[in-house]
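Structures incoming, each one as structure tokens.
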Structure I
Amino acid sequence: MGRKGRKRRLELETRYWALLAGGVGSVEACRQLGIGRKTGYRWRAECGGIPPGRLPDEARSTRYLNLLERQRIATLRAAGHSIREVARRLGRSASTVSRELQRNTFPHDRGGYDATLAHARATGRSLRPRRGRLLDDPALRATVQDKLEIEWSPEQIAAWLRTEYPDRPGWHVCHETIYQALYNSGRSGLCRTLTTKLRTRRPLRRRRRRAEERRIRFITPSQSIDKRPAVVETRCRTGDWEGDLIVGRSGRSSIGTLVERRSRYVRLLHLPGGHRAEPFAEALGALFQEIPEQARWTMTWDQGSEMARHDLFGHLFADGVYFAHPASLCLRGTNENTNGLLRQYFPKGTDLSVHDGETLREVEDRLNNRPRKSLGWRTPAQVFAESLAP
């Protein structure tokens, strides 16, 4: 006789999924139910983060009719009320009630609307046990997989498919279809390990959370961002740069990141000598000597001590160097977004000194030749080059 498998605690699993659907995090849900974190992780991993079966009505979105509403529809229709009157009493659209009656009233129901049967039918359909689009089309699956391998995001892939194959509407999948294929690999044919190619590298999907606020670190006297020319906010010219550092393990290594606001063109600063003020200023000045003068208007940085000698390179920018307010990430949103993209290649908690200048150039090329939604799916390299053309 073979070994007995682990017993499934179905009631506990149902309560776990209900807590997640209600906005409770996985760790907190496990704590409330008295189970280990690994148990919750295993339940999520087994079904790709999608709740198995059906959730109780209280855990379902209010977008859908629940059993009580269907019972009220049945009662009001039996009393002879019109569809519009039923919808008014439920606080729903008349079209919602009309579709519900059409979809869930069958001939063998003897012409009446049975709320219990209707709810069971609707719940069964919501499970959608169908094959994924990528599973049915090997060529599409291979194309999507090739783009994922070079770290394109699902949204970039979806837009590229529409542009590259306008005559193949069957390939015009939305980015959510690709995400579902990644996180439900058994129904899509995509390899689950491709999730490591996403920017977040998350093996499971999770709800968005508010980012932690960053603490004030250093104060550097300089021109405040409040004095920066208003034209910078419009993104109508090329040459307004934002910059920052991404720091490695224990703050012992770093890479300078620079992004042009209009084109999202990225340059990376190799800092083998560390990010002390004078070596940093020398490296930054040398990098911007390579950039045409017409693409050097302003530089905006945070309150970092590495910028203490900004006077050594400030003359390279026609309208000057400016500093954002402490702990105000939103004032340099373009650069913060770029740093998030770069963490795919330079993860937090790693030694960044192992990356040489050649590696930084390769990462630059990856980002600068990747289509961006904010640019109408053109690449930063294209937009930057066009702006410098005579």
Structure II
Amino acid sequence: MEFDLSDEQRILKESVGRLLADVYRFEQRHKYMKEKGGWSRAIWSRLAQQGLLGLPFLEADGGFGAGAVETLIVMEALGRALVLEPYLATVVIGGGFLRHGGSAAQKAAHIPSIVDGSKTFAFAQLEKSSRYDLNDVATSAKKMGNGWIIDGEKRIVINGENADALIVTARTRGARRDKCGVGVFLVPATAKEVSKRSYQTQDGLHATDVVLSGVEIAAEAAIGDVDNGLPLIERVVDEARAALCAEAVGLMDESLNMTIEYLKAREQFGVAIGTFQSLQHRAADMFVALEQARSMSMFATMASNFDDPAERAKSMAAAKVQIGRSGKFIGQQSIQLHGGIGMTMDAKIGHYFKRLTMIEHTFGDADYHLRRVSESGGLF
């Protein structure tokens, strides 16, 4: 696949890399993890000042009018630096709902605050029994006067602790697994009827279990069609999957680089272990897995703009399968080639494998997406 960056895109890649190299060394990451919600407001402001939070939004809405390729560039860099800040939750997902389904008033009220870094979002979608099915929604939204009453529970809401607003999926009609009758609503995260239990996930991020007990919201809080919001949800989640693929490539790339450097530096029997042919073969296999993942990440980026929902979903599923397989292989080989030190909390490589593992299980693992590809008749 031919995938040449423009001059502007190359400049973006270089500038993001320089910024993160300056402010996101591994030792600093531990300090950021201890801040409220598990990430740094100062770093978030730096990302805003760099213009990264406004990339995907139209210039008319206060953004910079960039596209999916620019998101790929940023997400790869964030993965390579093992960034904790909620770019995916706020810019990709929160911004995605506003870009594709938000009214003019909603865009005016929220997009400028995303761009300047003063507001963050969290996607409250996952429920106790829903697993990866976006249409499996038990949380209810009942009409009351000119507004809505929302009741339900959401699990593992990334950035739920710090978010200013929750994007909540709720059922307006029908049975729990019906594809129709699912709406999307903006809910103030500080509403008194919203209770939270926050905790740290295995990869160092913070998640929240959210209980919505009769939350009253205005009619204007609904995003898009309240009775047919699933196509919007699927589109935004497909864009999130493409972004996760790009982040995973950044993680895999850095994991391979760290492992090769370790093989060059670690000595056994008086020589660097990187001179052992069997270890060279493993590193070569890791490189092949990385390049396969990189190609599918690029394909996912292209596919995120497909207008045909079925083709977009099939392509995204295929990309997620390869990303999951490559991430597991590279992560496991990186740990093994580092030896015992790779299992310690002080070793950077282990944290990369943890993040890769969490990405594998976000919005569908490889087995789930392989089944989707199979049911669709294959990729080609």
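Suppose log10 I(q)/I(0) by the Debye sum over Cα atoms at q = 0.12, 0.22, 0.25, 0.28 Å⁻¹, for residues 195-258 alone works out to -0.59, -1.08, -1.08, -1.08; of I, II, which structure was it derived from? Source structure for this number: II. When Cα extents along the principal axes in Å is computed across structures I, II, the figure 85, 58, 44 traces back to I.
The maximum of distance in nm of label points 7 Å out along Cα→Cβ at positions 107 and 307 over structures I, II, that is, the highest value, falls on I.
Kindly point out which one of I, II the value 0.50 was derived from, the read-out being FRET efficiency 1/(1 + (r/R0)^6) of positions 99 and 371 (r between Cβ atoms, R0 = 30 Å, to 0.05). Among I, II, the structure yielding 0.50 for FRET efficiency 1/(1 + (r/R0)^6) of positions 99 and 371 (r between Cβ atoms, R0 = 30 Å, to 0.05) is II. One of I, II was used to compute helix-only ellipticity at 222 nm (-39500 (n - 2.57) for each DSSP H run of 4 or more, over all residues; to 500), and the result was -16000. Which label is that? Clearly, the read-out refers to II. Among the shown structures I, II, from which was the value 6.4 of distance in nm of label points 7 Å out along Cα→Cβ at positions 75 and 275 calculated? The structure behind it is I.
Can you say which of I, II returns 0.35 when FRET efficiency 1/(1 + (r/R0)^6) of positions 139 and 355 (r between Cβ atoms, R0 = 25 Å, to 0.05) is computed? Of the options listed, only II reproduces it.
Bear in mind that the values in this text are calculations on the coordinates, not laboratory data. Fair warning: this is a prediction, and the values are worked out from it, not measured in the lab. Cβ atoms are built from the backbone, for glycine too; each structure is taken alone.
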